[in-house]
Structures are given as C-alpha cells and as structure tokens.
Structure 1
C-alpha cells in the first residue's frame with residue numbers, strides 16, 4: 001500500500017536540521033540543484049500564478065518563492081507567508097520587504113485561514129516537509145478558491161522507475177552531503193536529512209493521484225531524471 005506521505009515521526013528532527021542550515025540554505029539549494037533551483041521556481045510560478053492573485057506561500061522558508069513571485073508578477077494583490085519556524089520568517093525579512101506581504105507561523109496541517117480565501121498557493125521545496133502529506137493537501141485545497149484555485153509545487157521528486165530511484169536516492173544519501181561538506185564545511189553534512197525526506201516521498205505517479213482526488217487538473221513535469229518536480233494543480 002502506498003504511504004500517506006509526510007515526515008511523521010521524523011518531522012521534529014528535520015525541523016531541527018533546517019534551523020541549523022539557515023546560513024547556507026540558499027547556497028546549498030543552488031549547489032544540489034546544479035544551479036537550477038531558481039529556474040525551477042520561476043518555471044512553476046509562470047505556469048501557475050496569475051496577475052492580481054492573492055497568494056499563500058506555504059512553507060515559505062527564507063522567502064525565495066515570494067521574492068521570485070514579486071519579480072515576475074508585480075501586480076499580485078497580496079502574499080501571505082507561513083512557515084513553522086519563526087527564524088525562517090525573520091530571515092525572509094532581510095530578503096524581501098513589501099507592504100503586500102504578511103508573515104505567520106503555521107504548519108501545513110492546520111492553516112489558520114477561512115475556506116476559499118486564496119487564489120493561488122505555492123510550495124517551494126517545502127511540501128515534502130509536511131508532517132502528514134494527505135492532511136497538508138486537504139488544508140491547501142480548503143483555503144484555495146473553489147472555482148479556480150491553483151496550487152504550484154516545486155520540490156524533490158521520487159521517480160516511477162526503480163532504476164532512476166536508485167540513482168536519485170544515492171544522490172541525496174551520499175553526493176549531496178559530500179557537496180555540502182566540500183562547499184559549506186561540516187554544516188553541509190546535515191544535508192543527509194534530505195535523504196530522510198526523500199525516503200518518505202510517494203512516487204511521482206502516486207503524488208499525481210493524491211492531487212487528482214482534490215483538483216480538476218493536475219500537471220506534473222519531471223526534472224533531473226524525476227528527482228525534481230514542477231506540479232501545477234487547478235480546481
């Protein structure tokens with residue numbers, strides 16, 4: 001049986017790692033994506049966001065998704081950034097300041113918003129860190145406009161091919177921590193935690209099925225042999 005997804009008992013330990021890697025977060029994202037993390041985010045936002053949208057940045061971290069969204073769609077009505085870590089949101093204030101931005105400490109599984117309040121939601125390398133993936137998807141679905149809401153997910157992927165899964169698992173388990181050590185020092189070894197999150201992921205095909213239960217249209221593009229995904233779901 002396919003896993004419901006989410007970090008479950010690993011959630012606390014992964015959050016502790018995230019707190020420690022804030023100083024190298026952006027640099028390592030670029031290194032481990034082979035320089036393509038920004039292009040992945042931009043491609044996803046171009047496919048899913050619309051001018052004048054009211055947007056939820058879920059798992060906003062230090063604010064890279066919000067920064068790119070405002071660069072590409074300067075007429076967005078509002079962006080609400082949420083993250084379970086206050087220090088991540090504080091870090092985002094150094095990156096992007098705009099009167100349309102508000103910030104709130106919250107988790108995917110308990111979004112403190114009324115139904116249908118957002119036009120779009122975006123999750124940049126964050127949805128995999130939900131404690132319970134099915135609950136997170138249900139909450140994101142609830143707060144999106146029931147007629148035309150869109151969800152954009154840019155994240156790690158788990159290829160459908162067992163051979164591709166073997167190589168991607170080896171990349172997160174061994175190559176990324178080595179690159180982290182090489183370019184950022186001993187702090188980079190903490191990136192072994194990404195392998196933990198990768199193991200918990202459903203396959204890309206199974207992830208599509210989860211979203212198809214709640215959205216009219218689901219489109220997933222694979223990058224890096226399926227080890228990264230751009231998913232756009234529309235009601």
Structure 2
C-alpha cells in the first residue's frame with residue numbers, strides 16, 4: 001500500500017488530473033476492500049464557467065474551497081459523483097471513470113460485489129468493463145455516497161487513493177463532457193489513459209465529430225494546460 005499524501009493533491013488541477021491516472025481508488029464495503037484504477041479525469045477551475053465553484057461559495061460546494069485533498073461529492077442527474085479539491089480555492093478534479101482492479105488487498109469476490117452493487121437496469125449482471133465507465137457508475141460500484149464522504153478527508157481504514165506504480169504510457173487530452181454551450185465547453189481539461197480508451201465514458205478517437213479536439217500526450221513529459 002502506498003497511500004497518497006495530502007501534499008500530492010496540492011497541485012494545479014490539470015497536472016493533478018493527469019497524475020491521478022493509473023492510481024487506484026480503494027473503498028471498504030463492510031469488511032471487504034473494493035478497488036478501481038482511475039482511467040479518466042476532468043480538471044475544473046474557479047475562474048472558468050464550467051466549474052461548480054464559478055457559481056460561488058455555498059455550504060453544498062464547501063469542499064471545493066477546503067484544503068487540497070478534500071473529497072467533494074455531489075449528485076449528477078440524481079446519482080453520486082466523486083471529485084477532489086486541489087491547489088487553489090475552488091479548483092478540483094472529477095474522477096470521470098475507472099476500471100475494476102484486483103490485487104492482494106482486494107477480496108477474491110470483489111468484482112462480484114461490485115456487480116451486485118451496480119447491476120444493469122434490467123437487473124442482469126453488468127459486464128466488468130462497464131462497472132466504472134462513468135462518474136456515477138464508479139461511485140455505485142464502489143458504494144461511494146455523498147452523505148458519507150462529501151467534505152471529508154481520505155483515510156487508510158475506509159477510503160483512499162493508492163499509488164500502485166502504474167503510470168500511463170500515453171494520455172489523450174480532450175474537451176470535457178456535459179458542459180453546456182457558452183460555459184467554457186471547449187477547454188481541453190479531460191484526460192484519459194490511452195490504453196483504456198475503450199472503457200472510458202466516451203472515446204474521443206471514435207467520436208471525432210462530437211469531440212473534435214484531442215491530442216495524445218507522451219507521458220515522458222508532463223504537460224500543463
């Protein structure tokens with residue numbers, strides 16, 4: 001286990017969004033550890049219209065103005081969504097999607113538990129590759145709830161992000177999803193692990209008409225937006 005220190009989150013939002021790719025979310029469900037590798041993130045800044053913080057401070061958005069590494073959860077279309085505050089008040093990174101992860105720390109039936117937590121609308125078993133392919137799906141599969149974690153800090157006993165030394169070789173940088181027209185929808189603040197493109201929320205390389213702006217980043221160099 002290599003629990004990320006609080007200082008790790010004290011970075012520019014775009015830098016943190018890239019560096020979170022390959023890290024593993026670990027969440028305890030009862031006595032069992034569930035886990036998912038982060039494959040897609042989005043960066044948000046106070047001074048751009050796409051962010052919640054741009055609408056001003058409220059008790060509901062308090063976590064965005066708390067120290068780096070504070071968990072910010074909210075309801076997206078009625079379902080839980082997971083973000084982390086970072087350097088600069090109001091700035092944050094949204095964990096957009098992940099991929100189920102197993103190792104010696106997870107329970108042997110962890111994938112089955114995630115499938116039980118997040119079945120298809122029909123009640124059938126959701127395929128492994130679809131369990132965390134969206135911001136609300138990953139929260140459902142890991143049983144992350146607004147009421148439990150909003151404005152809280154990570155802790156090694158229940159919920160944290162782990163460094164398992166898996167860094168993407170390439171990152172796709174593109175525009176964010178779901179940003180209304182006129183609210184800085186064209187800013188390239190979305191980052192995807194190239195090797196997991198087919199499992200992210202929406203693959204920009206196969207939807208170029210809808211998402212025209214993208215580039216592939218060589219991870220030997222860290223790029224700033």
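Each reported figure results from applying straightforward, stated rules to the coordinates on display, with no laboratory input. Just so it is clear, the structure is predicted and the values come from calculations on it, not from any experiment. Cβ atoms are built from the backbone, for glycine too; each structure is taken alone.
One of 1, 2 was used to compute Cα extents along the principal axes in Å, for residues 60-147 alone, and the result was 32, 30, 19. Which label is that?
Computing Cα extents along the principal axes in Å, for residues 60-147 alone on every structure in 1, 2 gives 32, 30, 19 only for 1.
Using FRET efficiency 1/(1 + (r/R0)^6) of positions 52 and 204 (r between Cβ atoms, R0 = 30 Å, to 0.05) for the comparison, can you identify which of 1, 2 gives the largest number?
On the way: 1: 0.45; 2: 0.80.
Going through 1, 2 one by one, FRET efficiency 1/(1 + (r/R0)^6) of positions 52 and 204 (r between Cβ atoms, R0 = 30 Å, to 0.05) peaks for structure 2.
If helix-only ellipticity at 222 nm (-39500 (n - 2.57) for each DSSP H run of 4 or more, over all residues; to 500) is computed to be -11500, which of 1, 2 is the source?
Of the options listed, only 1 reproduces it.
Figure out for me which of the structures 1, 2 the number 26 belongs to, where relative contact order in percent (Cα under 8 Å, 6 or more apart) was derived from the coordinates.
2
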